[in-house]
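Engineer: Some structures are shown below for you to check.
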Structure I
Amino acid sequence: MLSQKARYAFHAMTYLARKGEPASVAEIAASEGMPAKFLEQVMAALKAGGLVASRRGAGGGYRLARPAVEISFAAIMRCIDGPLALAPCASQHAYGPCADCKTPEACEIRQVLISVRDTTALLLEGTSLAEMIGGRKISFI
């Protein structure tokens, strides 16, 4: 399930992509109807993840760290919520055995979880922030 923090991150990132110039947390929060205090945490995580950059002072604020076409939805989700996989044994970026699993190779559900991860990653990696704000209809078929 998409966390509220990730929802705010998507809204903030799309706002910055549409605006095309730096914006303050207060401006983004007011425009997108988000609590500024919580948005500060979201923006700090996005900055730590290399997705936004910031500058203090007049004309400062947050801006995208690279062009919107180079920022995938998967990058935003991973930055905020961590791996896309539903279980650690199916993760490519944060692999680990499940606590109750005897061996990953013998697990009956692991292959399904890997397929879900691969399908999710295909769609999210293939959708950029620029495509989303451009109104592209996302279709898997």
Structure II
Amino acid sequence: MKSFIPTTTYAVLNYVIALLLISTLWTFDTLHIGGAALFLPLIIGWLQLIMAIFANNKLGFLKVFPMSMHNVNDVIMGSFLMCSPWVYDFHSKIWIPQVLFGGALFIMGIFTQGSPLINKEHTLQQGGITSTDSL
């Protein structure tokens, strides 16, 4: 498959989804539910906002985190957010925002141009000490 999300569109969508996740407290009224339904979208939204600010793309302010790391984190957080209503057993009260926003993060992480999950030419750099360096 080919990646179809440009990095500029990805950057805009990342800010939008981060702010929407933070605002789920009020827009979907999860204050009365509490627990994981309240805190998971809030925490993942703030993490997404921090990652967007530090991302190495056109709309990133500090350009510290490489886009490949950001894409992998999106896939992990998106899949975790999609499964959370059933893992934490609040699916009978609310599950639509977690599945929608989690699915959006998952798809954005995989299908953004330059993502290491679909493009074989863009892989994460190896680092650290190799086994022969320690001798």
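No lab work stands behind these numbers, since they all come straight from the coordinates. On a predicted model such as this, the values are computed, not experimentally measured, just so you know. Cβ atoms are built from the backbone, for glycine too; each structure is taken alone.
Engineer: Hey, Cα Rg over 2.2 N^0.38 Å, for residues 69-108 alone derived from one of I, II reads 1.14; which structure?
Structural biologist: It was calculated from structure II.
Engineer: Have a look at I, II and say which one yields 33, 17, 12 for semi-axes √(5λ) of the Cα gyration tensor in Å, as calculated.
Structural biologist: For semi-axes √(5λ) of the Cα gyration tensor in Å, the value 33, 17, 12 is produced by structure I.
Engineer: Still on this model: When relative contact order in percent (Cα under 8 Å, 6 or more apart) is compared over structures I, II, which one is greatest?
Structural biologist: Structure II gives the largest value of relative contact order in percent (Cα under 8 Å, 6 or more apart) among I, II.
Engineer: Oh, and also: Tell me which structure, out of I, II, gives 2.8 once distance in nm of label points 7 Å out along Cα→Cβ at positions 53 and 77 is calculated.
Structural biologist: I
Engineer: Moving on. Comparing distance in nm of label points 7 Å out along Cα→Cβ at positions 61 and 117 across structures I, II, which is largest?
Structural biologist: Between I, II, the highest calculated value is found for I.
Engineer: For the read-out helix-only ellipticity at 222 nm (-39500 (n - 2.57) for each DSSP H run of 4 or more, over all residues; to 500), a value of -19000 was computed from one structure; give its label from I, II.
Structural biologist: Structure II accounts for this read-out.
Engineer: Please state which of the structures I, II yields 19.6 when mean count of other Cβ atoms within 10 Å over residues 5-12 is computed from it.
Structural biologist: Working through the options, I get structure I.
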